[in-house]
1. Quick check on the output: 19.9, 74 is Rg and Dmax of the Cα atoms in Å, derived from one of I, II. Which one produced it?
2. For relative contact order in percent (Cα under 8 Å, 6 or more apart), which of the structures I, II scores highest?
3. When Rg and Dmax of the Cα atoms in Å, for residues 78-245 alone is calculated, the result is 21.0, 64; to which of the structures I, II does this value belong?
4. Looking at structures I, II, which one was distance in nm of label points 7 Å out along Cα→Cβ at positions 46 and 182 calculated from, given that it came out as 3.0?
5. Thinking of I, II, which structure, once helix-only ellipticity at 222 nm (-39500 (n - 2.57) for each DSSP H run of 4 or more, over all residues; to 500) is computed, gives back -22000?
6. Rank structures I, II by distance in nm of label points 7 Å out along Cα→Cβ at positions 14 and 198 and report only the one at the top, that is, the highest.
Structure I
Amino acid sequence: MIPQLEIFKSECDRNLIGKHEQFNLVLANFLAGGNTLIEDVPGVGKTTLVKVFSQVFNFNLSRIQFTNDLLPSDILGTSIYIQSTNKFEFHKGPIFGDIIMADELNRAPPKTQSALLQAMEERAITIDGRTYELPEHFHIIATQNPHSQVGTYDLPESQVDRFSLKISLGHADKTSTLRMLQSKTLNSDIVIKQTIEHDWVVKTKNLINDIIVSDSIYEYVYRLLEYSRMNCDFPLSNRAGIDLIKIAKAYAYLRSDNAVLSNDIKYLFPFVAGHRLVTPSDSDINLEKKHATKILQDVTIRDL
């Protein structure tokens, strides 16, 4: 295994036991340049995952707690009049970080949520006619509570489509839970013993660009998109197909392969497509995976 990935696995397992798959998915999405959405009930480790991820790479973590009274300017920043210079000066908001934790995103109304739209798509924001570039490794990891909980709003559909990947953590199994109870009652702090240099991230992103994607893989992704457009109430966008291929390339690299396989597409498809196949108000991990799995089954059966 690549030494840096050994470090990543070790640090993740030490601080959030039994969630290695979720960490790998977040890492693949980060290296692919996407944004991640995590939906789950409180207390399963969503915040811990984001903190561990940012600290392993020595990234600046900017946490935004979304509430019903949060304003777009609280996220993006605002221009303040400076009397001594008789000019307005832009004061950057928390969006100007490496890793942005949009905590409980769906507790803020859609107007506030939409402040993230340009940043998620263009890695830049425009304020008062001026565009500001965001950091090189900018990545949003948003958490949201299930819609069954009181005080939640739907995410705008345009924003849902900008999340390349959606995962849940779920409750750990018995062995992992017992280990967690034993370790967290002794020390509840995150402990990072080794970190990964930024140069590795830059180099790895370049290497991922060279991962091979065959014509048959592109054809397979097209068939999945086309099937959704012919048979689903909420068809997949081209952005979904692009995200799927990008993340599959990163995932292939993480498992030390130089080419994307059809099994990579099958594995990643529910995480990339599921949340896009339902309305935001029907958002539910199990329902989303059911829709995505049916598409995979039908496309595979049709082409046998």
Structure II
Amino acid sequence: MPNLKDIKSRISSVQNTKKITKAMKMVAAAKVKKAESTVKAARPFSDELMQMFRKMLAQAGEYSVVGLNVSRALDNYPELLKQRRVNSEGLLVITSNKGLAGAYNANVIKAALKRVKENDSQGVHTVIYPVGQKAVSAFKHRSGNFEVKQGYISIANNPTATGANLIAEDIADDFVSGAIDRIDIITTHFNNMMSYTVQSWDVLPVNIEKVQEHELDPVMEFEPSVHAVLQQLVPMYISNSIYQALLEANASELAARMTAMSAASNNAEEMINTLTIDYNKARQAAITQELVEIVSGAQGVQG
């Protein structure tokens, strides 16, 4: 016979767990609304910037570092746009700092590891730039043909343009120095409150072949010069790509957490109902047993 005290203790434990998961669901639901609005508001600018940037590169022609005032690697746009043989790829992997978001972090890390394996088969070394504690921990305890740079933990919880620019400067330094020859981002695209898609975004080098001939403007003039425009636009393009990826990942993670905590709360409710039935059955069985013992005792005394 099940122990009534143990069942009651389990019911109490599950009830406490349900309170936690329900609270986490409410917090995630409150945050995801704001995150959804932010990411959807940022998409039109990000898409237009990318299209305009590719059109400009297709018409800009030759460009060089001669005459440029370069104070940081991110300003050295000729070097950042240089096409070269890829021996090493920089991979920005964006996860969250906390778990309890279903398979969200596992899916992102799985996609990153698959990319590392593909690069390894092609003789390409991978440099990981992890965003979020989960990515930092995952790659820190794994070995393979990849190198892990310093992690960006605080940025995962609070995506900002300043944080994106900080990451862009670090990656640009490695790109210009030759430590990496390509920059890609592993992130998630926010679809809706119930789903997201793990995606790989190519940042550098820029693929201008995606620009169709009919998309090119008949006349495009650069004021004050091609140098001046591209030197401002290239850092903006890189930083904005990272910022948009951070926003998409943040909204996806919150939606995944809300869904996971909702499912956990529902499971807890079902478990409480099941345990309550078991408790009532055990209690009824105990009462029946006591009655049988009383009747048996009374019969024994009478006999």
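1. Values: I: 19.9, 74; II: 28.6, 117.
It traces back to I.
2. Details: I: 23; II: 31.
The maximum falls on structure II.
3. Details: I: 21.0, 64; II: 17.0, 53.
The structure behind it is I.
4. Details: I: 3.0; II: 2.1.
Source structure for this number: I.
5. Values: I: -14500; II: -22000.
Source structure for this number: II.
6. On the way: I: 2.3; II: 3.2.
Between I, II, the highest calculated value is found for II.
Every read-out reported here was derived from the displayed coordinates using simple, explicitly stated rules and does not represent laboratory data. This is a predicted model, so every value here is computed, not measured. Cβ atoms are built from the backbone, for glycine too; each structure is taken alone.
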